[in-house]
Structure formats: structure tokens, C-alpha cells
Structure 1
Amino acid sequence: MSNQLFDAVTRIARHEVKAVPTISVGQVTEVFNMVAGGGDHSVTVELRDRGLILPNVPIAVGALGLAATPDVGDLVVVVFAEGDLHGPVVVGRLYHSDLAPPKHEAGQIVVELPPGDSNPALKMLLDSGVPAMNLQVGPDTTVEINDGLVELKSKGAKVAVDATGSEEITVDVGQASLTLSANGEMAIKASNKLVIEATELELKGSATVKISGAKVDIN
């Protein structure tokens, strides 16, 4: 092979290598997952700059056992294994002018689903500064976890575990409540009727047993 021919082949080879993308941005046009009737975890991507369509591109995950496929229309980052156009992998997603990230601060992880919704059905906040974890499911149910304090609220019901001072567990449902304290006290309150029923019921008091009321019936 002459030097001129060798140089020409070398230039062509270098040009072809440069023409092969190593990383690109594309838009999802199809999603393949368990809902679609298979075991796939992939998407079809149209590359933004080239217009090239890549079918069934696998999606990289941060940990096995985790699945979160993009939606149609999402912008994704595609890398090509060893520069092979036939070896694309989706490695991430991008926010854009029509989809802003949730409000967040340093040291926080925020999840809102559906993404970009002004009133998301599911919201989760992990804050390493407090530390705290907040979870909201729908408009009526929340879970708040802080160091020494756990609260679960759903409409008119609330369960709280407080170990910050008094160390007690309280259950409040409307006008009824139950309180368990670390000092051994327990209080049950009901603004209406309270029923305690069992096959065998034993009532003991090491000091005093008091029963009071406008009318007391013992059968």
C-alpha cells in the first residue's frame, strides 16, 4: 500500500470514528415495561440532533430491584458503549423548559409524582439537615418522621409516637383518644360510648379501684 493510499484510508477511518457519537440527547417515543406485557425495561429514543431512531434502548438503573421508566416525551441522555451505535444505553433524564424540577434545597432529596404536576398525588422529602422524612399520599394522608417523633395523619385520625420528652403514644380519632405513657399510665377517652368486650375480663387494682357514674349497673 502506497503512502498516499495509507494516508487516505487513515483519514477516512478517523472521520468515521469522529462521526460515531459517544453521548447524545434524545426524546422518548415508546416505552416498554411490565405494563406493556413483557419483561422489558427499555424505550425507543429519537436522537435530538440526528433524528436517528433507536429502538428498545435499555435503561441503566442505580440499583437492581429498582424500576422507573421514562414517559413518552421525556428527554434522556444516551451513551454508546465503546462508541458503538448499536450499543446505546439510557443513563439519565433531563429537565427542560416545559418540565421544572421540584423545589428543593441542599441536603434534600425530593420525589413528586406525577413529575411536573402542580398538585402531585405523591410527595416525599428526605432532609439530612434536620434529619426528617415527610411523605404525603393524596390530599388527606401524611407521614412525618423526625428524630424521636413519628406522626401519621389521615383525615380526622392521627397516631403519634413521641420520644422527645414525655415518651408517649397517642391515637386520636375525632372525639376519641388513647394515650400510652412511658411512666406506666394509660388513658382512654370517648365522648360517646366506650365498649370493652372479651370472653374473660379481669379488672385489678393494686391500690384503689374506682367506678363512678350517674348510674352504675353490674350484672
Structure 2
Amino acid sequence: MSGRLTMALPKGRNLQASLKLLRKIGATALDFPEGSRRLVFEDRDLEVNFLTLRDLDIPTYVEHGAADMGIVGKDILLEQQKDVYVPLDLKFGACRLILAKPKDAPLISDAARLSHIRVATKFPRITTEYMIHKGIQVEVIKLYGSIELAPIVGLSEWIVDLVSSGRTLAENGLVEVEEIARASARLIVNRASHKTKYDQVETIIAKLRAALAEQERL
């Protein structure tokens, strides 16, 4: 895709915040007409080609060098454990990864005495490691959405999920038990690209860092 840098942007909840930040550093080609299925945007001013991808795919594209850089949530990085360089916290898309349960479900102190406990989540790796650390025998049930429904219909006793306000938990009769991690959007870089395109990559990093610093001062 030429000698330009390629940056992967997330479709979904972090896209607009990503575009806003990139426009602050000079990107001018990031117009996304409603209903457009276009996936590649060439920005001649910033000299970057932008790809729009599912956020779950971005670490894979960056790790394998199909994209030099990408923007993705820390929650996905923690779950996938890809070998990428993470130079910046971009300070948007803030959320928390938490353990939650119905009010009458077993507590952590009780769960350690049970043969196993079922936990529904989109984050099986994080959940398994967390439960092992707690000394709890766990059956992780991988879901792709509507995680809060699982304990209501008897699919699981607990859930591990992302929350921002906690409103969805409350509306479904669930309570937070513990916070597992905090997450926000991160800039990630392919390790080889950071060496072979060092000046280009570091220029983008410096511009983003300056834009974030300016944002903090406002």
C-alpha cells in the first residue's frame, strides 16, 4: 500500500473520538459518508493511509504488519496479548472491566468452596487468569454480546464485562463485585515498522502526544 504509514481505526464506539483526535494533528481525508462501505482512506496531508476495521481485528493487523499503527481499547490488548508496541494512552473510550453478579449469587468468598462457578464474558483469557489468581475453579462461557442476560436466564452465576456508567448492570438487577482493570483507547505500533519507518512513526506519535497535552490544558 505504498511507502506511506498505514493506520487501522476502530469501527464502533471509538471511531468518532479517533477521528476527532486525528483531525487535530492534520488529517483531512477522514470523511465517512453515512452508509459508506469504503474501508481505505488515503490522507495526502498527513501521509497516512487509514483502514477501518473491527476493533477485535486491529491488534492482529498491526502485529503482522498489515497496518503500521492502530487505535484499540486496552481491554482488547489485555485479552489478546499481541506483540505490539504501545506508546500512548489516547485518553478516550474510558471504561472499566468488572466482575458482576445478581444480588443473590455466590460471593467470591463462597465461590472458592464451590466445585466450580460459571462466568459469562467476552474476555475468556482475562477472566480465566483472574479466577485462577483468586483460587476459584471457573467454567468460562464465551459470549459476544448481551452479557448481562446470562445470569438472568441461568447461563452463568457471574459475568465479567465492560461498564462505563453501570446503568445497564442496575437495570438488569446486577451488582458490581470487583474491578478487574481500567481501559481506554491506546495507540499501538508494529514493532518492525517502528524500526524501519522510525521517523514517520515517531512524527505521528509526537503530534498525537502534543494534541493530547493541549487537550489536557483546556
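Read-outs throughout are calculated quantities, based only on the coordinates presented, and are distinct from any laboratory measurement. It should be emphasised that the depicted structure is a prediction, and the values quoted were computed from it without experimental measurement. Cβ atoms are built from the backbone, for glycine too; each structure is taken alone.
Looking just at mean count of other Cβ atoms within 10 Å over residues 91-98, which of the labels 1, 2 belongs to the structure with the highest value?
Working: 1: 11.4; 2: 18.4.
Across 1, 2, mean count of other Cβ atoms within 10 Å over residues 91-98 peaks for 2.
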Requested in this report: Of the structures 1, 2, report the one carrying the highest value of FRET efficiency 1/(1 + (r/R0)^6) of positions 99 and 179 (r between Cβ atoms, R0 = 30 Å, to 0.05).
Outcome: 2
Query raised in the report: For distance in nm of label points 7 Å out along Cα→Cβ at positions 27 and 203, which of 1, 2 scores largest?
Result: 1
Requested in this report: Figure out for me which of the structures 1, 2 the number 18.9 belongs to, where Kirkwood radius over Cα pairs in Å was derived from the coordinates.
Outcome: 2
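In terms of relative contact order in percent (Cα under 8 Å, 6 or more apart), which of structures 1, 2 is highest? Show your work: numbers first, answer last.
Numbers: 1: 8; 2: 27.
Going through 1, 2 one by one, relative contact order in percent (Cα under 8 Å, 6 or more apart) peaks for structure 2.
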Requested in this report: Compute mean count of other Cβ atoms within 10 Å over residues 67-74 for each of 1, 2 and report the one that scores greatest.
Outcome: 2
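For mean count of other Cβ atoms within 10 Å over residues 51-58, find whichever of 1, 2 sits highest and give me its label. Intermediate values should be presented prior to the final figure.
On the way: 1: 14.0; 2: 19.1.
Sorting by mean count of other Cβ atoms within 10 Å over residues 51-58 in descending order puts 2 first.
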Query raised in the report: From 1, 2, which structure was helix-only ellipticity at 222 nm (-39500 (n - 2.57) for each DSSP H run of 4 or more, over all residues; to 500) = -2500 calculated on?
Result: 1
